[in-house]
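Coordinate-derived values only; no laboratory data. This is a predicted model, so every value here is computed, not measured. Cβ atoms are built from the backbone, for glycine too; each structure is taken alone.
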Structure 1
Amino acid sequence: MTGENHNNLINPNWAQHGYIQVYTGNGKGKTTASLGLAMRALGRNWKVLIVMFTKGGNDYGELNSFRELSPEISQNLKIIQAGLDRIIYRNNQNEKDKEEILKGWELTKKAIKDHEYQLIILDEANIAIDMGILDVDEVVDVLKNKPDEMEIVLTGRNAHPKIIKIAHLVSEIEPIKHYWDTGIAARKGIEY
């Protein structure tokens with residue numbers, strides 16, 4: 001292959017292209033990784049939207065930190081909590097949970113369509129899809145039609161195969177050892 005032909009395969013605007021990332025698996029650290037990415041993007045003056053599906057309330061250390069960002073940085077950040085102040089599972093979800101999640105999804109679709117942000121993090125979107133609250137085919141369609149420059153991250157266990165198929169980066173975080181297995185409960189500052 002000649003150098004000229006090889007160069008045609010390289011996207012000269014790769015730094016301006018946005019990709020779809022998925023952080024999934026049963027291990028700890030999926031949300032933490034995505035929020036680290038948010039901090040990195042904010043440090044580069046990117047506009048960032050974080051939609052926290054299935055998570056409401058104020059008892060999250062990351063929310064406390066984000067509230068204390070400098071005015072220059074915080075003007076580029078919006079956080080939407082699309083969940084009630086509790087953890088939901090298949091057997092305890094109710095209509096109010098669905099309503100909050102769907103409200104967050106509508107705001108997400110609008111933000112993507114309006115090209116308001118450079119980075120959108122859909123925290124626990126995989127869970128909302130897995131529980132059947134968000135329609136996977138609709139999510140795939142929205143992601144496939146996102147603005148080219150927009151980066152979108154989905155977190156949560158049980159990423160749907162259709163989401164994995166369209167993603168450009170998939171990280172599966174699997175536990176090897178976890179102190180929870182010895183009966184240690186979630187700790188402020190570490191798990192929330």
Structure 2
Amino acid sequence: MTVYGYVRVSTKEQHEDRQMIAMSDCAVPKKNIYMDKQSGKDFERTSYQKLIRKMGRGDLLYIKSIDRLGRNYEEIIEQWRLISKKKGADICVIDMPLLDTRRGKDVMGTFLSDIVPEILSFVAHNERDIIRKRQKEGIDAAKARGVRFGRPVIPLPDNFHEIFGLWDTGKISVRTGAKKCGLSDSTFYYKAKLYKQSSK
């Protein structure tokens with residue numbers, strides 16, 4: 001039996017210390033700990049895929065919590081079954097002792113190891129939807145208060161109409177027009193295009 005550990009944080013800025021300590025407490029060899037620093041929205045993760053290719057029958061995988069495995073309801077169940085059924089390996093979720101496929105290989109043990117991941121992954125999936133809903137509600141409320149999102153709109157300079165006319169007839173370049181208006185080349189060009197369209 002080979003003992004593995006899987007660690008995941010959502011961004012490069014987040015720290016994996018707590019998960020690594022948990023792996024050490026479970027005596028997982030450092031060389032067998034696979035770590036990804038990316039979102040758990042799917043399982044297209046480099047280290048996770050390497051881990052799955054390595055694992056075989058009788059091996060044991062430790063993860064700190066179910067959401068470190070992933071956040072997609074259907075895919076968590078699919079990966080759980082891939083590891084425990086197809087690969088024939090055991091999984092232990094450290095923060096949830098009930099989620100340990102080594103516990104009882106009888107009918108009840110098998111039932112629990114199958115049904116609990118479905119319940120927990122559904123909760124994780126539901127929480128993600130709630131977060132998205134709250135974010136949208138927060139943005140909508142901010143907009144209703146007059147908060148503007150995105151880049152602030154740069155007003156047209158007083159001489160824009162005159163400079164636009166010179167640029168539009170080919171008498172000056174974008175760079176010259178931008179300089180005369182005190183804008184960057186790209187901003188001048190973008191505003192000139194919009195101005196031209198609105199004048200049609």
If you rank structures 1, 2 by relative contact order in percent (Cα under 8 Å, 6 or more apart), which sits at the top with the largest value? 1
Identity of the structure behind 2.2 (criterion: distance in nm of label points 7 Å out along Cα→Cβ at positions 40 and 72, calculated), options 1, 2: 1
Of the structures 1, 2, the one that 27.7, 86 was derived from, the read-out being Rg and Dmax of the Cα atoms in Å: 2
One of 1, 2 was used to calculate distance in nm of label points 7 Å out along Cα→Cβ at positions 144 and 176, yielding 5.3; that structure is 2
Ranked on distance in nm of label points 7 Å out along Cα→Cβ at positions 56 and 168, which label among 1, 2 comes first with the largest value? 2
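Please state which of the structures 1, 2 yields -10500 when helix-only ellipticity at 222 nm (-39500 (n - 2.57) for each DSSP H run of 4 or more, over all residues; to 500) is computed from it.
Derived from the structure labelled 1.
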For the read-out log10 I(q)/I(0) by the Debye sum over Cα atoms at q = 0.28 Å⁻¹, for residues 96-159 alone, a value of -1.39 was computed from one structure; give its label from 1, 2. 1
Thinking only about distance in nm of label points 7 Å out along Cα→Cβ at positions 16 and 184, which of 1, 2 has the largest value? 1
